[in-house]
Structure 1
Amino acid sequence: MATAGKLADTLDEALWFGEDDPASSDEQAQASMAAEVARISGLKPFPVVATRVLDALNQQDYSVAWVANLIESDPALASMVLRLANSAMYGRAGGYQHVDEAIVRVGGRRVRDMVSAAATMQMFNDLQGIASTFRDHCAATAAIVRVLDQHYELPGEHSLFLAGLLHDIGKLLLAETREFDYTRLSPQDLCTPDVIHRLERQELGYDHAVLGAHVLQAWTIPEPIPKIVAWHHQPTRAYAADGAIGTQVALLRIADRIAWYLAQTLMPAKFPEFLASTAEARWLSLKVDDIEGMWTRMVESRGEIMSIFT
């Protein structure tokens, strides 16, 4: 495992804070986060089987049989991958009984996302208290952003489902290592977007989004997922970068708000109107009618994924 000093020198500057944030040039904060990345990477390594599967799927000429055998060597992982493949989110209401069939029909890219999702959730399936709330929120956000992604029909292959699932992984890691005490925060702070990361920066010098992105890189989760995760509390920076990353960050932020709304009642009464007035909705040209038209599918998708992951 790299020392904090060496790791601090190699942290991806693109995932660090924007130039408008004074913490962006704080070398002490960067070294502190590097130490935490190193510690977490040691305490919480990505599952070996999942790592081998992802490495295999990254090869253009991967063997379906070989990948299927790897996945099936971990029964819990295989079961969760099949449940995802058979879910309505992936267009199948049942049907795949074997992993190799799912790989052929769903495709290597989607199976890679499913394996990453399943392996990550397995790492946190014994959490309790506020950490379990964060885990459930990640699952709900993933399901909701997938519906939004389908609505916008973004060109190319995107991984917004996985980005949604991993967007708050930094919170899960900080909660589990007790680096930050979330239990002292008010219910309003816990479910209000763009609040917690500021409190984390004040205390730690970095936030869960930037920490999570660097840990994902250490786990070799491919781009653009680490960048989407790092920038979901830096929307202005994402919007200025390019159209694709800006759109994906905006969709994630919308899903994040909806997931919190569906989990509690502290949001505005006229939530669709409130949501349509946000900066991310304006970036996406998302209207009240769009939100209401997708609402049932988002609620159903959230319910389905909660049954798989929680």
Structure 2
Amino acid sequence: MIERTPILNLATHAILVFGLILILVPIWLAFVGATLTLQEVNSAPIELWPGDQLWANLKEAWALSDFGQKFLNTLIVATGVVVGKITLACITAFALVFFNFRGRMLIFWMIFITLMLPLEVRIVPTYAVAANALTPFQTIMDWTGISWLINAVSGIEVSLEWNLLNSYTGLILPLVATATGTFLYRQFFLTIPDELVEAARMDGAGPLRFLWDVLIPLSKTNIAALATIMFVYAWNQYLWPLLVVTDRANYGMVVVQLSDLVPDQLTTGGGTPTWHLAMAATLVVMLPPIAIVILMQRWFVRGLINTDK
């Protein structure tokens, strides 16, 4: 049991305030930089109060970065990743909890261990698969002799190829697997009473109907929590879009496009860093995930801490 005393409350609030300051100071400096002119933002000492150039800087940064198409691309990818992660995590956890088959705990731990393997670690094999998603099937056919047999019988050389580079599919598919989502769903499904499962069986509900009519409505808060986390994760993707997309005009992402505004790449006459445009673009890119977190905050918290299902 946690003891509540004035001293402990004061210490707790002091720590929270300190953490809040650490988070807000960089955001405030970015906002101030976005409101200044080129000369003001590069002057010393650094300005701590906003100027009057916010709207002008936002318009210039938006036009310079061509954010219109990039925002649409990022929204499509983020939405696709969210839907894919929620669907895959839900089905996987459903199978692990409600189907009794040999090796299910081994499969669960194999999935859970992948939490220690972020995208940066597996970036090379993932890129190789994205360059030709059918390579594993081609390898199996070559090893088993099926390719040789087809060639010998029909004279057709089997060469499977599916290039995912420069496509929404290539941006979304490698990111939809989620051990975190599977774990969250599994922990929730384990709280479902056996009586509810038996009642559904007595009513004649099959597995898919039980999942759709019973589990998914009960999982709304979990879905909201996972969707919030994964939307922010997908929106802020940088490394994978940087590698898989070379056609930035059609498939560029906002975070990657933001790098074109950093001062060492985009400079005005005389080489003066354009920090004011970089900060203005940063504010624009930050708005969608911040809005999602604010709108989903209540459901997000309930989905993570609520145990009364």
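Upon calculation of log10 I(q)/I(0) by the Debye sum over Cα atoms at q = 0.11, 0.15, 0.22 Å⁻¹, for residues 68-147 alone from the atomic coordinates, which of the structures 1, 2 produces -0.53, -0.92, -1.14? Structure 2 accounts for this read-out.
For relative contact order in percent (Cα under 8 Å, 6 or more apart), the highest value in the series 1, 2 is held by structure 2. Which of 1, 2 yields 51, 51, 38 for Cα extents along the principal axes in Å, as computed? Working through the options, I get structure 1. Out of 1, 2, choose the structure whose coordinates give FRET efficiency 1/(1 + (r/R0)^6) of positions 52 and 124 (r between Cβ atoms, R0 = 30 Å, to 0.05) equal to 0.05 when calculated. Corresponding structure: 2. With FRET efficiency 1/(1 + (r/R0)^6) of positions 164 and 228 (r between Cβ atoms, R0 = 25 Å, to 0.05) derived from the coordinates and found to be 1.00, which of 1, 2 does the value describe? Among 1, 2, the structure yielding 1.00 for FRET efficiency 1/(1 + (r/R0)^6) of positions 164 and 228 (r between Cβ atoms, R0 = 25 Å, to 0.05) is 1. Here distance in nm of label points 7 Å out along Cα→Cβ at positions 140 and 292 was derived from just one of the structures 1, 2, and that gives 3.3; the source is 2.
Just so you know, all these numbers are worked out from the coordinates, no wet-lab data involved. Predicted model, so just to flag it, every value in this text is computed and none were measured. Cβ atoms are built from the backbone, for glycine too; each structure is taken alone.
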